[in-house]
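Novice: Below are structures written as structure tokens.
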Structure I
Amino acid sequence: MRKLNVLIVGSTGYIGIQLIKLLIKHQNVNIKYICGSTSVGKKISFFDKSVKKKLPKITKFNKEYLSNVDVIFTALPNGEAQKISNFLLKKNTLIDLAADFRLNSSTIYSKWYKKKHNSIKNISKSVYALPELIGKEVKKFQIIGCPGCYPTSILLPIVPLIKKNIIDTKNIIIDSKSGYSGAGRNVHKKYKDDNLYETISAYGVGYHRHNSEIAQELNNHTNKKVNFLFTPHLSPMFRGILTTIYLTTKPGINVKKVFQVMKKFHSKNPFISVQKGGSFLSTNGVINTNKCNILICKTTNKNKVVILSCLDNLIKGGAGQAIQNMNSKFGFPIKRGLT
């Protein structure tokens, strides 16, 4: 059986630890190195006591490690994976869980992330990889940029409908609520005076960074200019995302047709469940899984449809999606390490 030697950089954040916990169970993975900057010498079990498997202690990243590994996962602050990408060898595949290779333009990256892109030459070697939309095309690229958690919950339901030209693309309203783990391990310090555990907060209204990748991918997959408004919220739960999307259908298109189009599009995507209105949808149904549940609801206005989409931001919106992309890249069963 083929075993990939894996290096994980940025191992002690919420998403890094989740990635390690999943990779431990993947039969084609050998975790060769675990790297961090402020945690050198510690064991991962220091940060999460549920990790019982014996793993390498955390070390500082060294580019010499690259000659001994096949895959590098980076769960680092924006800008750091770009630096590592400049050292890649031909044998290496880089899978980034941050935003360094989500955008196909360094100019747009600088506009939204307020910093210079430090690996412009590698953008052409990278791809924005939402597994259900890119499929086996991911095999062609050395650098895989994993989508943000919010865009994952948005693109999975919207792209199929725009492709089939059954919704109006001029006025799409998107409201997303995320658990506070999506803000990273320092969220407790950042919101220490804001009663994080009992309140809900809107942020990035109109200008959240994820607008850039949502717009890019809607255009890439549909060749249409799509006008949308996206507002994210931080909610008093640890993990999970619930996205509500308000859509106007084209004349003659009803909820049944929307459901049929969505169901057919995702029929071969094992982690996507499409349901009709009348069901109850909550993050509880997806926590600790790589699933995305989608619910299509009719309204009192016959040409208006509400779509609900929920997933676990640390798995389907993060570490699980990264492993899906690894499975596709190397020809492993898509569910391996994720069930």
Structure II
Amino acid sequence: MTVQTRQWTAALLFIAVLALLPLGIDEFQVSVLAHVFLAAVVGIAWNLMMGYAGQLSLGHALYFGVGAYVVAILTDRYGISTWIAMVPAALIPATLGFAVGALSFRFSVRGVYFALLTIAFAEMARILFEHWEFVGDTSGIFLKALRPDNNPLVTLRGDGLFFYYALLILMLLCWALSVLLVRSRIGYFWRAIREDEDASRAMGVKTFRYKLLAVAISAAITGVAGGWFALVNGSLFPESVLGMRVSIDLIVAPIVGGLGTLFGPILGALLIIPINEFTRGLAQTFSINGLNLLFYGLLLMVVIKIAPQGCWPMVARWLGLSDSARRRRNKP
């Protein structure tokens, strides 16, 4: 069996397990896995920008929060269909990402300086939303309670099981999109820019255009994820969707799972979110503030020590799902 065949078999088996898993777990576990899928969507988006195009963003809360507020305001205040609201929830963050990228790349802002610029924009948005009465300032926004005759397929709001399958489908669609992009001409250009931008430009790659494309696509997917976050939580506050802590939380999963890999963000979310819920329960039980932050620090140190490229490359080698494993077996 070829490596590609094993990869497709493993992917189909993974999807089948997730599709049947709610039959054997309780409601709380279903809810946790729904948050895993949401975290994986954001991780996939950030991975396209950082893992493949090499553009470090530490302010993705900007796109996540704006997408959340767009969906909440359009659906709750103006009665617009949630399906329709998801369109501006993607387009507005994509436009913001395009603007941030154009401003940065036009003046050759790269690396850590670009990362600092993304933080600045996210913080400015948070401060603006905390003092903007239209979006509820620090009081936030609370979505209206569901009506007894609610149809989840129309409102995109329902019980935990509905969100489980809806977010599972969203994750699989985003993963499929990432596969198509990474294996296309665009993906090769992104990797060339990541490895050596100046050399790529010298070879004729339009680096400015393809970096902007990476930022816009990543921001659009993150905005849609933010819209779903609003539907799942039912309430929004500037600090909860635009704060610096949010930006950090969004990127931990793809880092732990493996940057520049297709399955890494999903594996990272499967590791991070359940353990995060477990440590949160321990923090409440023993009244230990900041236990989650301590966990993040320790986890990142462990990953850097035993798997500096993330967990997925190591797991893929164990399962025989990577080309490197095949090359080692065939080596005389």
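Novice: Tell me which of I, II gives 1.6 when you compute distance in nm of label points 7 Å out along Cα→Cβ at positions 8 and 32. Intermediate results must be reported in sequence, preceding the final value.
Specialist: Details: I: 1.6; II: 3.5.
Going label by label, the one that fits is I.
Novice: Output the label of whichever structure in I, II has the greatest value of mean count of other Cβ atoms within 10 Å over residues 64-71.
Specialist: Working: I: 15.8; II: 28.2.
Ranking I, II on mean count of other Cβ atoms within 10 Å over residues 64-71, first place is II.
Novice: Let me ask another. Going by mean projected area of the Cα convex hull in nm², which of structures I, II comes out largest?
Specialist: Values: I: 17.0; II: 19.4.
Top value of mean projected area of the Cα convex hull in nm², among I, II, belongs to structure II.
Novice: Right, another one. Compare relative contact order in percent (Cα under 8 Å, 6 or more apart) across structures I, II and report the one with the greatest value.
Specialist: Details: I: 17; II: 32.
With respect to relative contact order in percent (Cα under 8 Å, 6 or more apart), the highest-scoring structure among I, II is II.
Novice: Using mean count of other Cβ atoms within 10 Å over residues 16-23, single out the structure from I, II with the greatest value. Mind dumping the intermediate values first?
Specialist: Values: I: 23.0; II: 12.4.
The maximum falls on structure I.
Novice: Please state which of the structures I, II yields -24500 when helix-only ellipticity at 222 nm (-39500 (n - 2.57) for each DSSP H run of 4 or more, over all residues; to 500) is computed from it. Write down the numbers at each step before the final one.
Specialist: Working: I: -7000; II: -24500.
Answer for the origin of the read-out: II.
Values in this text are rule-based calculations from the coordinates and carry no lab data. None of the values given here were measured: they were computed from a predicted structure. Cβ atoms are built from the backbone, for glycine too; each structure is taken alone.
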